[in-house]
Structure formats: C-alpha cells, structure tokens
1. Consider the structures P, Q: one of them gives -0.41, -1.28 for log10 I(q)/I(0) by the Debye sum over Cα atoms at q = 0.11, 0.23 Å⁻¹, for residues 17-112 alone as calculated from the coordinates. Say which.
2. Which structure, out of P, Q, was FRET efficiency 1/(1 + (r/R0)^6) of positions 89 and 177 (r between Cβ atoms, R0 = 25 Å, to 0.05) calculated from, if the result is 0.50?
3. Which of P, Q yields 12.3 for mean projected area of the Cα convex hull in nm², as computed?
4. Match the computed value 0.6 of distance in nm of label points 7 Å out along Cα→Cβ at positions 25 and 161 to one of the structures P, Q, and report its label.
5. If log10 I(q)/I(0) by the Debye sum over Cα atoms at q = 0.15, 0.28 Å⁻¹, for residues 33-80 alone is computed to be -0.44, -1.44, which of P, Q is the source?
6. If you work out distance in nm of label points 7 Å out along Cα→Cβ at positions 41 and 185 for P, Q, which one comes out largest?
7. Match the computed value 34 of relative contact order in percent (Cα under 8 Å, 6 or more apart) to one of the structures P, Q, and report its label.
8. Quick check on the output: -9500 is helix-only ellipticity at 222 nm (-39500 (n - 2.57) for each DSSP H run of 4 or more, over all residues; to 500), derived from one of P, Q. Which one produced it?
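Bear in mind these aren't lab numbers, they're just calculated from the coordinates by the rules spelled out. A quick note: this is a predicted structure, and the numbers were derived from the prediction, not measured. Cβ atoms are built from the backbone, for glycine too; each structure is taken alone.
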Structure P
Amino acid sequence: MKTFSIVRKTDDPIKAAPLIKASGLRKSFGRFSLHIEDLQLYDKQIYGIVGPNGCGKSTITKMLARLIKPDAGTINYGSLNMQDITLVPQKPYMMHDTVMANLTYPLKIRKVKPDKKLIDHYLELAGLQDLKQAYAPGLSSGEGQKLALIRAMVFSPKIIFVDETFSNMDNKSRTKFEKYILESQAKSPITWVIISHQFSVIERICDYVFYMDEVEA
C-alpha cells in the first residue's frame, strides 16, 4: 500500500484560531492510503496544495469540503456552516440548463436575489457574457472550468476549494483570474485552497503551501 502525507509546509506565523483544523485524518482506497496528522487553514489566506499524481490532493479537499468522510480523525469547522464552503472539482458538474441558470443556482438555493450587475461582472470576468443563454454542458472544457469558478464565487463563500481549475484555462484567462483573486483579496479577503500541477500558479498567488509525497506507513 502506498501512503501519502504532507511532508512539508511553508511557515504559517498566524496566531489566531484556525478557520478549519484537521487532526489525525486517515482515508484509504484499495492500495492507496492518506495520512494527515495536522492541517490548519486560517481565515483570509490563499493556500496551495502540491504533490505528485495520485497523492490524495483531491481527497483532502473533498474531506475538508464535507463531500467524503475520513476513515478516522477529526475536522473542526468552528463557526463555519455548509453554506460557507464550496468546492470547484477537477471535472465540474453542469446542470442541463443555460450558463445563466448554472451561475445563479447557488443564489437560488440560498434564496438570494441575483444582482444583475454582479452577474454581468462575473460573466465578463469569465469571458462568457455572450454565452449566458448557451447550453452549459455544451461548453468547452476551459469554458466549463471558468463557469464553475465564477459559480463558486458568486455567493461570496468564506472558503473556496479549487481542484486543478486553472489547468484547463488558456494563459490569458488564467492570468485574468489570478489578478482578480489577488485584487479581491486586498478588498474583501476570503480563504482559498488551490490544487494545481502548475507550480507557477501556486507561487504567484498563494500565501502558504502544503507539499505532499509518499511516506513510510
């Protein structure tokens, strides 16, 4: 069995109580095992998670986003609730409806009236303003990733997990989103956790990084 864990992390000088604190996490799938002894995420920071294919990066985010349960260990969310957390998966799901319906769905289920200016703002950011009535599952991979990202941002969550979303974007779109995220953090910061095989992305926008690799069980 291959066992993976966090082998190194950049120093985190924050002294406040963590937004999310995970301890002693264990998750196994067949011959794969993930051990996370301690992971703390603080408010209003941008975190990166890097590591080889199959090391459990996506599994970590799914556990922290409450989509799958760990086999052992605890995750303390403090005052966070489910509506404060969202995940942009590596292969985002699109409802069989228009781009606009997909984008406004998080607002609909939270009974929040869509702000037209805000919606138009996010569509422009993603370059989808001319596709608002297009059939969302018919978008290209890159367009779907951009829609999934702005759909996660539109309801102003407290923490967003992003799994390889930037990998399918063209350089111009990726740069545009990176700039927007950094500018937004300066005004209304939230917590981001970003998985990316593109270490250049992690270096440019993350405050702290978790490095994962295979370890002896």
Structure Q
Amino acid sequence: MSSYIQRDDFATMAIVTPSRGRPENIAQLQRALSDTFTTSPLWVVCDDDDPTLEQYMETAENLMVFPRESKGMARPLNLGVQQLLREHQFSHFAFLGDDHRPRTIRWDQMWIDMLQDHGGLVYGDDLFQHENLPTAVGMEGRIAMQLEGMVPSGLIHLYLDNFWKQLGEDLNKLMYLPDCIIEHMHPLIGKAEVDEGYIRVNAPEIYDADRLRFTQYMASAEYQSLLAAL
C-alpha cells in the first residue's frame, strides 16, 4: 500500500484513474504520487468483470467498481466522477491514466492553484505530446458538473485529450505548465510493453467511432450549450 496522504477534508482535487488488467500500474502510480508528495486522493475505477479485480482491491487505496458496458476508459471515468460529485465535495478533478507518472514535487497543488485562480483546464508536460495534447488533465469542478463527468457521453477511449484541449481553448482557459512533468509511459515511445489493453482500445473501429463522435459533438448544439453554461 502507498503511504501518500489521502484526506478528503483537506483535498480540493480528486484524481480519477480508470484501469483494467493492470493493478501493477496502480501500484507504480501510487509510488509516484508518494514520491511527489501528492496530497490529492487517487480514486481507481475498475470493471466488475476485471479478472484482476481482487488484486486491485489489495492495491488501490480508493476503488470504485462499475458494470462493464464498453471497451474504453471514457465511461468508467465519467461514472467515477459522477459518484464523487454525489458523495464528496471536491472543488476540482484530475484525470491520470494508469500509465502516467507524476515527476514534479507537489504537482497537484500547482494544478489546484491554477484552477482556483483561473478556472478552466490545466495540464503539464507528459514528455510525449508536450503542449500538443493534455493526455493528463485537471478540470474545474463546475465543468465536471456540467459534463456529468470529464468527457462527453458516447466517447469510448480516444479523442478525450482532443476534447479537453478544444474545450479549454474555446473557453480561453487552457493552461499548460511546461515545468510540471506528468510522464506518459506509453508503448509508442518505448516506455511500456504493448499489452492486450492497448491493442483493444486502439483498434481501428474504436478510432473511427470516437473520431465520429468527437466531430459530431464539437459541432453540436449540446457543445454550444456547455460553453454557454460555463
């Protein structure tokens, strides 16, 4: 178990991480949070049919389990945030993948400070996409409330970071912190092995479906209503 501090009464940001079949990644992420003196609590979201669920129960400090209805992380991410909105009073939310590793001391306080001062969305350098895409992101709580999660419903796994970047730009509230390192241990740059999970969620049919949903949503009245509400 990680020893990093998790106290809801002091935290103003919840970190939400969907994961499947990678409990060892959660152990590594918790160590990275401990090493960077992270005080915001990590909530891991798993599927109820995950064959490694028992290991997650032994590893994760805070675990939420939902019935599986899709292949990707978008729905579990939204379900986790929805539950936290109902049961806790966090001011902000952060998404980290189970393959992200914070490297900057007290990175979460940097994000909280930016969100408190400016609102919107914040991200750091993942040493892969850099400023190009927020592969890990912090979000003002009122955006999560309007979205009922952190991404539009209907997305499966991809184009989440494209959505966060476009939303932040359209709100004129997208903040990039190049000195805040949230390393992305991604197979495309040789920092992890390709496993069944990466293959599953990067299948051509998921790429095509998410690209279509993203394109349609960004051109929709629903998105314009979101911007107007924010």
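1. On the way: P: -0.41, -1.28; Q: -0.30, -1.27.
Checking each candidate, the match is P.
2. Answer by label: Q.
3. Details: P: 12.3; Q: 11.4.
Attributed to the structure labelled P.
4. Numbers: P: 0.6; Q: 1.3.
Of the options listed, only P reproduces it.
5. Details: P: -0.44, -1.44; Q: -0.44, -1.07.
The read-out comes from structure P.
6. Numbers: P: 1.4; Q: 2.5.
Once distance in nm of label points 7 Å out along Cα→Cβ at positions 41 and 185 is tallied for P, Q, the winner is Q.
7. Working: P: 34; Q: 21.
Traced to structure P.
8. On the way: P: -9500; Q: -12500.
Attributed to the structure labelled P.
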